[in-house]
Structure I
Amino acid sequence: MKNVVLIGASGFVGSAILKEAHNRGHRVTAVVRDGGKIQSGNPGNMGPGVRTGKYRLGKDDMLFDENGESFISVEDYAVAMIDELEQENHHCERFTAAY
C-alpha cells in the first residue's frame, strides 16, 4: 500500500484514478477545488468504457492502432497509472498508454 496525493480527483480522469487506487488498497489524499464538482471534460483520445486491464505502453510518442487511432478508456488509463505507481517501471520517465 502506498500513500498517494491525487490532484484533480473530482475530474473525469482523476475520479477513475481515485477509484482504482482505492480498490487496490492505497491511501489517497484527494485534492480538488470543489468537493461537489460534477465530472466534466473529455480528452480527445480517452473516453468512458470498460476496465479490461489490457493496454500497451510506449515512451514519448503516442501509440496508434491499425486504423491510426489512439484511444484508451478512462478505466484502463486508471489501471495503467496505478500499475505504474505499484511497479515503478518508468521512474522519472514519461510514458504513454493506449490499446
Structure II
Amino acid sequence: MVIKQSELRNDNAAVMRRVAQGESFVVTVNGRPVVDVVPHQRDSGRRRFLPVAEVAEAFAAEAVRDSMTWRNDLAATDDIFGPDESTDPFDRQRH
C-alpha cells in the first residue's frame, strides 16, 4: 500500500499496528517513493554468533603452520606493501 509521509506522521500508531500484523507500506514524499515500511524479519536463517566450541573445533582442524614459512610470507609482503613499522602521524620531525 502506498501512503504519503504526512499520513505516516499523522497516523503513525495505526500504521505501526498494521505493519506488526504483516502489512507493508511504501511511503512517498511529493509523490516520489522514499522508503518501504515492512515487518521486521526476526529469523534470517543466518547465524550471527557461533558457539566457542564450534570455533575451537574449526581451528583445531586446520593444519599446523611452519613458523619459518609464515615469516618468509610476511617478509615477502613487505616488498609489496612496505614494512609494518608503527609511526606517529603527529610526529612533526618525520614530515
Structure III
Amino acid sequence: MQDGERPVLLMSDQAVVSGTTLADRTVLAMPLSSETKYRSFGLAVAVSRSAQNGLAVDSWALPWQLRVIPTPSLARRMGRSETEMLTKIGDTIKLIMGLQ
C-alpha cells in the first residue's frame, strides 16, 4: 500500500450526484501512477504532464481501479484534465464494463 499523497482523477460530476446520500462527502476517483510498468497494461491510459493538469511527471490513469473516496482525504486541486484524455478514459471504462 502506498503512503502519502497520490494524484487521482475525479470522475464524479458533482452537479449530477448532488442531493444524493453521500454526494457531499464522497467522490468517484481514478488513481494515477507514474510507474512505467503500466505502459504494458492494455487498459492503462497515458496522461502526459501539462500546465493544465498540473502533473509533475507523465503518468498512467488506472480505470480498473475506480474507487469511492471521502472528500476530506482530498489534499488540493492540481489542475484540469484535457478533453482528449477524458474521452480516452471514458472509452476505456465502457470497454471494461462491456458497453463497447
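Tell me which of I, II, III gives -5000 when you compute helix-only ellipticity at 222 nm (-39500 (n - 2.57) for each DSSP H run of 4 or more, over all residues; to 500). Label of the originating structure: III. Looking at mean count of other Cβ atoms within 10 Å over residues 55-62 over structures I, II, III, structure III comes out largest.
Taking relative contact order in percent (Cα under 8 Å, 6 or more apart) as the criterion, which structure among I, II, III has the greatest value? Each step should come with its number before you reach the end.
Details: I: 30; II: 17; III: 26.
Checked I, II, III; max of relative contact order in percent (Cα under 8 Å, 6 or more apart) sits with I.
Quick check on the output: 15.4 is mean projected area of the Cα convex hull in nm², derived from one of I, II, III. Which one produced it?
Only structure II yields this read-out.
Any read-out appearing in this document is the output of simple, stated calculations on the displayed coordinates, not a laboratory observation. What you see is a predicted model; the values in this text were computed from it and never measured. Cβ atoms are built from the backbone, for glycine too; each structure is taken alone.
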